[in-house]
1. When volume of the Cα convex hull per residue in Å³ is compared over structures P, Q, R, which one is greatest?
2. Given structures P, Q, R, which gives the highest value for mean count of other Cβ atoms within 10 Å over residues 38-45?
3. Work out which structure the value 20, 17, 11 belongs to, where semi-axes √(5λ) of the Cα gyration tensor in Å, for residues 22-93 alone was derived from one of P, Q, R.
4. For which of P, Q, R does relative contact order in percent (Cα under 8 Å, 6 or more apart), calculated from the coordinates, equal 31?
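What follows draws every value from the coordinates through simple rules; no lab data is involved. All values reported here derive from a predicted model rather than from experimental measurement. Cβ atoms are built from the backbone, for glycine too; each structure is taken alone.
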Structure P
Amino acid sequence: MPDIVNNPKARRDHHIVDTFEAGIVLHGTEVKALRAGKGQIADAFARVEKGEVWLYNAHIDEYAFGNRQNHAPKAPRKLLLNRSEIRKLEGHATVKGQTLIPLSFYWKNGRVKVALGVGRGKHEFDKREDLKRRDSDRDLRRALSHTTHQA
């Protein structure tokens, strides 16, 4: 299923330990703006507060054809999860060094869903290792495709 908005920083800067699917409480103009692809979650994060999960810093542009009832672009948004999932997230969030990061927004049965990941921050050397692995994989694919074309 195609993503509405992706978080490119999430997997680059964090090791994703666990993922959850959450619903999100949105107003009508927010849904229309997301249908137009007008949003970004690169700096967003989630937090568990009083038994509820909230998404902060997710920017959904104002709907171009909205009226004065238009939504605030950076308003905190409530995420919808069942109680056991919230307890698991709360346990992950209390561990030092782990954060709740939105990985993407996507459509599921006509509703906007959030892929929420529990991430542990990567160090600089981890990022370099990922780059080396990606380069070596690319070189290997190139070599394999080159030998198959010559045969």
Structure Q
Amino acid sequence: MSDQSTTEIIEAVTPEDIQAVKAIFLEYLHFIEDYLGQSLTFQGTEKEFADFPQTYDVLFLAKQGENPVAACGVKPFKPGICELKRLYCRPKGRGYGLGLMLTQAAIKAAKALNYQKIYLDTDQGLSHANHIYEQLGFVDIEKYYDNPMDSRFMALDLC
């Protein structure tokens, strides 16, 4: 059984790690679409995965030993603003603080890329994710893109 001492957060740069992130992101899409009962195609997911990972500045992967268990990405949104996208942890990796560690890695990368703000959207019912974002200082903002769902929109100032 894996534990936190064997967990590492890495930037996904090798083809194998990028494929692992893509697989986790696709699992996330299935999970969230089942959870919400709605498709996320309005987010341009078909193009995103056809061109993967070209739409991302950076991808992060959490591994327990050699097993990829969680991931997230940083995606440009508009000048000075990026998005935290597709934060997801597989069930076997939950309970080790990986969501927090991945979000912290994404924030650090966004700062290094000279973004002034990082945006995200989430669902109110995803209480664990919401807690992580609130703990890190994200605040509620107005809807920043055309999203037909009842999502929560948040931002963090990076300056």
Structure R
Amino acid sequence: MQQTLQTTGVDPGLVTYAHAIYALHALSAVIGILTAASVVGAFIFGLPSIAAVIMNYVKRSDVRGTWLDSHFRWQIRTFWFAALWVVLAFVASAPLMLVLVGFFTFGLAVAIVGLWVIYRVVRGWVALKDGRTLPSSDATVR
């Protein structure tokens, strides 16, 4: 369940910072859509998303205990889970690549993870714009 929170007590600069991080992740997704790269490939290996995750870790302690904390965890988890799902998809598809089916299954998995990344970036950015936290099930994992 998402909650609407008061933004008082939170440095407005940190809200802008979180918007910049979502923008960098969105830029990676757009690069993946508009170029030969896949969305998830550009998201995991693209400089905008790598910079965004580094920015998350740099300011994470500054948002601890605030409503922005859920956004920073959401952004970090989106990046690392996308990487995990791609590695697992490759491992699962690799044996099937010997009979060519694995190339299709891996491509399908990468496309699904790419859609998931787009969903996470859009959902998180809209929640940030509205001053809402993200789901507690995601926010409770540290």
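1. The maximum falls on structure P.
2. When mean count of other Cβ atoms within 10 Å over residues 38-45 is computed for each of P, Q, R, structure R gives the biggest number.
3. This value belongs to structure Q.
4. P
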